[in-house]
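Below you'll find a set of structures to go through.
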Structure 1
Amino acid sequence: MTHATQPPRLAGRREWTGLAVLVLPLLLVSMDMTVLYFAIPAISAALAPSGTEQLWIIDMYGFVLAGLLITMGNIGDRIGRRTLLLIGSTVFGLASVAAAFATDPTTLITARAIQGIGGATLMPSTLALVRSMFHDDKQRRSAIAVWSTGLSVGAALGPIVSGVLLQFFPWGSVFLINAPVMVLLLILVPALVPEYRLPRGQAGRFDLASGLLSLAGVLAIIWGLKETAVNGFSALPAAALAAGLALGYVFVRRQKTLSHPMIDPQLFRNRDFGASMTVSVACSFCLIGFGVFTTQYLMEVLRMSTLEAALWTMASPVVVTLVVPFVTIIARTVRPAYIIAAGFLVAAVGFVVMTQLEVARSMVTVMGGAIGIGLGIAIVLTCITDLVVAAAPAERAGAASALLETGQELGGALGIAILGSIGAAVYAVTFDAHTPHDVPAAAVQASRQTLATASTVAHGLPRAQADSLLAVAREAFTSSLHYSAIAGGVVAVGAAVFTIALLRRIKPTPPTPKDNNKTEEKEDKTEVFEAVTA
């Protein structure tokens, strides 16, 4: 038998245990994208940031992380993916401690930026290491299911962790919790995770110009989208978006002229890769773009405490953790396009359920919608991540992983901008249509911006006026949530149709021989659940 026909080496217990370790930094990096949902009020009370500083506290981490993903993915391919993971863990842990003990907004913003640098090294390193540890298609798909579950659950756990911690500890605890996990990571990774780097002849010199182009392009696009979501469309964010797209075009063109490009130009010619990237963007658009509405609904409309809201949001990640591993089993016989489309349709049902929410509490409806969206998107994320990673050569897994995650960051920013803009417009129109007449004009004008502003304004009004104002604001926000859910559902259904149209020809992983099928299937189930529960 020739070398070309030799079956790929199967991963053993060491690799599966190493995968469980790799999920740890992924959980923390994705958690820190959402951990401030509940913590901002406490931080504002302690540090008294200006409105602009508060926005930078929230956004700086995601901006830096997204801008550096492609660069860090390439650096990891060159210096070693495990080496970069260890460096990033150290940076992320130290920055988290600095953020926890920040005494002024500037220090916290700086610490969040350094966290973003560390996070940008961790995300592509973990996925690239999964690609280099698992060579068998079936095992790789199972491993990526675990990786995707960690990413989804981490984002969902952010608000939960912050809600629980803030009930008992100061706001710095939401950052300080990262430090012991990073110390554990520094101990376990060298023992359980193998190193991988490009051979010296294949790596070439790192292209600084490409790194700067990717950084500037991604930052410009994300800033433009965020600014549009917060302050509406205007000349400055439009210019930023145009500049970002132009820089992205120059970046792609430059890759075609380099002997050792950051992103293999052949990937852009692969229709399956391009379609998979588009689906990945739609995935983040739905999940991240709508996530903030659910949190605000629980806190501002239903008036839950941070702990109560955090406990209610646990349902979705629990269901995702239990269900997603079975996706890899289904994927052996069902084409991935059909699984992805089914995931989007499940999410669309979740969006439809969200349109039934009212100002009165109905937790069955809230949880049904949240679980539908979370589970559907997690199913999509599992399959689409495998398609993107499998399309790239193993030696370029770091760069491909970084490109995938950059697309997801852009999708999330796009979702926040578009769904946020829809929500803001509907909120203002509905609020104006039911303006309370017994409330001072200045209070009404301020309250028509957001529900959070209305809640702040209401604290300074007499009880009767405050109740009247908040009733209108809560009704207006609920209406805005309905329309944003409709938009999210439309995107999910459109993504399902797009997936079937462009990716249906991709076949599932070939089944194992009949005589080994049951045994190997049982082993795979055991391996996946051991990694998920480790």
Structure 2
Amino acid sequence: MMYNSEIATLADLPRVQARKLANARALIFKDKSLTYIQLDRRSNQVANSLLTQGIKPGARVAFLAKDSLKSYEILFACCKIKVVFVPINWRLAAGEVSYILRDANVEILFVGAEFYQLVESIRNEIDSVKTIIALEKVDSNYLSYDIWSQEHSDESLNIVVTANDVAVQMYTSGTTGRPKGVQLGHYSFFAIAKEFAQRNQTWINWNETNNSLLTLSLFHIGSLWWAIRGLAAGAENIVLENFIGVEVLEAIEKYRITKTFMVPAMIQVLLNEPLCQKTDFSSLEYVIYGGSPIAESSLKNAIATFGCNFVQIYGMTETGNCAVSLPAQDHTSTNKNILKAAGKPFPGVSIAIINSEGKKLSCFEVGEVCIKSPANMIGYWKLPEATAKTLVDGWIHTGDAGYVDEEGYVYICDRFKDMILYGGENVYPAEIENILYEHPAIREVAVIGVPDEDFGEAIKAIVVLKTGMKATALDIINFVRGKIADFKLPRSVEFTESLPRTPSGKLQKAKIREKYWQGYERRVN
């Protein structure tokens, strides 16, 4: 990874790059672009505008919109004045957005035109939000970003920002049904690159000649981390509003993309596009993928089609994104078992496999994967008990079951947590189950992930109805619809007479999942 010792915080990044690369293009979105010096000045303007709203260090500013150049102006503006940037998944339902805004005590909300109606529907619930700023067309109820952000100076600010200050608060699905705010310090975005530099090692050869394609939205830690890596390297970064297969393929060819990051479901979408067979991939050097495992057949097809290096990453929001990587050379290894690995830890990262008693296990013994990384989160927002359970003596307890071989490769076998990975999105069953238990006909319910060729895992509800009550699968799915994001809806429903439980009454999720995962080497897909 490319590392510049002058850049210790996200506040430093645009300032340093403006001095070094002034007129080089930093970001391109549709027919507009920002050079590095323009990014620095525009983020200064937005930062000065935020200060006029009375915002104080440590306050939370939320962003609910699809990505554009404005996303990055706001991100770096917040970082320059020690305000925490809270990107919100725009795929969430109104109630979920409302919860996040209230939980984070958001004071200023930037909102895209597509979500004005959603915000209006929850306006009476979000008392902490003092100001709403419209990013696109002017709405009489909100300030206009284009006018508001131009009213103040683009001079640099003299606010001291440290690497340990909270830069971003990203919300993950919650094991108990409520999302948790993961607080990431500025250091999270540079710590691994620093470790590489101290060992005179490189990762995927980032440099100023690269053209990087940003395929995911900033509310994903993978996307934010990838964008920062490209900007820190001085690359030209192409921002996409949505992931649409044809548009991605066109962008790769048009902008001569050298590096991009995708989740496996996106790779499969591109492979299924007829245009894929006609696209010129000759500029591509690296495709980085992660967020969920990929089928070996799909991976081999992608390598043959794109004709470039593939690198897998493994980590989570709590580890500041990736902590483990399977390098390109391992994707062409004669050892077929290597492709089943998540990879080896990055420099400065330690991996431990522990049992239920906290004892460290030996090679090939399956236990919980724990990660100690210099990029680990500061902690969950306002959840000290949850933080203490997940971050123990510097180790993140991932909830993934796995083992390490004698060469240090990490293999993920299953999950101790119930989390489902649907197309790169983390979905916790408890969130869906809590809603389903409100259905008048349901006595018991278990939500699980089952194998799906396109999206990795699909969401399935196993339902026990109350005596004498009736419901169809469509009834069950429609009951959930609108209460949570569409990607969290069950894709199928199965009715049963009872659910397996332990003598103490605990639901046996592993036993329920068993029949759907027979024939699969690992119990995550």
Structure 3
Amino acid sequence: MDRKEIWICLFVCLSVLFQSCIENDIPYPRIKAEIQKIEVEGMVSAKINSEMSVVTVKVADTLDLRNVQIKTLEVTSGATVIPDSLSCLDFNHFPDTGFSSVDSLPQTINTRMNFKKPVSFLLRIYQDYVWNVSVEHDINRVIKVKNQVGTPLVDEHNKQIVIYVDEVEQPAFSNIEIEKLQLGSSIAITEPLPDTIHDFRRPQVFTVTAFDETETWTVSVLHPGDDVQTNTVSVWSKRVYVEGTTKTGQVSARYRIIETPTKTEDGEWENVLSNEIEIREDGTFLLTFTHLKPGSTYEYELIVDGKADDIQTFTTEAVELVPNLSFDDWYKEGKSWYANKDLTDANYFWDSGNKGSNSVGEANPTSPEANDVVKGKAARLESKTVAGVFAAGSLYTGTFGKVEGLSGASLNFGRPYTSRPSALKGYYKYNAGTIDKAKTPYEGLKGLRDSCHIYVGLFTWDKPFPVNTNEGVFVDRTWNNEKMVAYGELVSGETIKDYTSFTIPLQYRDYSTKPTYILIVASASKYGDYFTGSTSSVLLLDECELVFE
């Protein structure tokens, strides 16, 4: 080798060495991981909402939702699939990638799942994306009585049915002849037997049982001209919902303010816009008064099917705030930090796992941040190992109970609250570490990136919910939980170097149920409750607030 070749080789080696020392600041590409196609056994239809990351599947009403096989699950190329382990009949043998046909997979693969409640799928490709898949029975309700007129009104939420009969051909309600009454699955057992019930001078109650579950339906028979008031009014802080029934689909309304908290003020009448009135296929309607002032009195006139009701009034709710959502106030008692001004009854709204982590020394996975902030102070949630046990940095509305067993804890989730906000917004930064601590059933996540998790829920609890991490007792945050009024969440596995704004919209079960408790939880490690996450994950939260629209 001559001198020139030696210098070339030396230059190449030095160049490689120099570039290997340069920090790799190239950001991960932003590719949204999506469910592109899904098919399950007995499927009738499937709707994929990419914007909301939601899939709704309808299946034959003879299929047991507790044991449903997924036949096809096509996702974005390169995405890792992590299903909800508690919904899998065999989590360890569920494929971690998408597949076009289950028949092409090894025989050891098991894609059967329990879809009695919506199932979450975590799709991971540079960032984390949570999808929710709901599987529902395709119920064909058949309601037919002799001398029936029009279409029965079916209220699926309250399990109520109104059947109209001809007033001339069927003047009495004591001898109604039911020809067909299928209220649930085609294989359900209905009691009492419909063809044995004839007296509908009072509403009749039927139970419908299938797949070890029973629904109770109330059936009423009326004449079309009966003047039955079915309107319900639900008053919020800045909007009001009116639900009722219509035979013609002609619904309109007008409203005006007549009093504010500080003075009497009769405003001009405003008409409800057409896009604020929803006429449903079942003969019901939903009408919304919007852009209202909290704590103010309004009057309104409702016109349904050409008939105007008397002018009515309502008073909007006052806006109820959550203390210290800006995370500017902090208090230290002993070794533990609290995100509160102090621990008096009036100010003790937030807690964390600090008290448990500090039982063997001062660790404080959750602490105030004074330097890296949007304004004032921020909350620093840092996942770490304490005495050999993984502890996720977290915050929640509620109180810490006590240490349970060798590594668990009991917590009291939720604080009394009765308002109905539309969203939670704020600012966050996040360092997504690589998961280096994992326990059953999440051992498969080890080596993958961690995710932060922020969620807000409203519930109709009569007391705080008793969480026990040692026994695996957690809040059911699916719509299978009838105590849950509203819910929204943010999950991110992306490192955010600068404070970034976020908004978490709240989805409500219905418009009439008023909550009694609010639960806000933030964690630097999504699976921290299961002692799974990264000891390098850090979440900063600042200047959060509830939005009322």
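What to note about this one:
- Among candidates 1, 2, 3, the computation of helix-only ellipticity at 222 nm (-39500 (n - 2.57) for each DSSP H run of 4 or more, over all residues; to 500) that gave -7500 used structure 2.
- Parent structure of the calculated result 50, 33, 23, given that semi-axes √(5λ) of the Cα gyration tensor in Å is the read-out and 1, 2, 3 the choices: 3
Bear in mind that the values in this text are calculations on the coordinates, not laboratory data. Because the structure is a prediction, the values reported are computed rather than measured.
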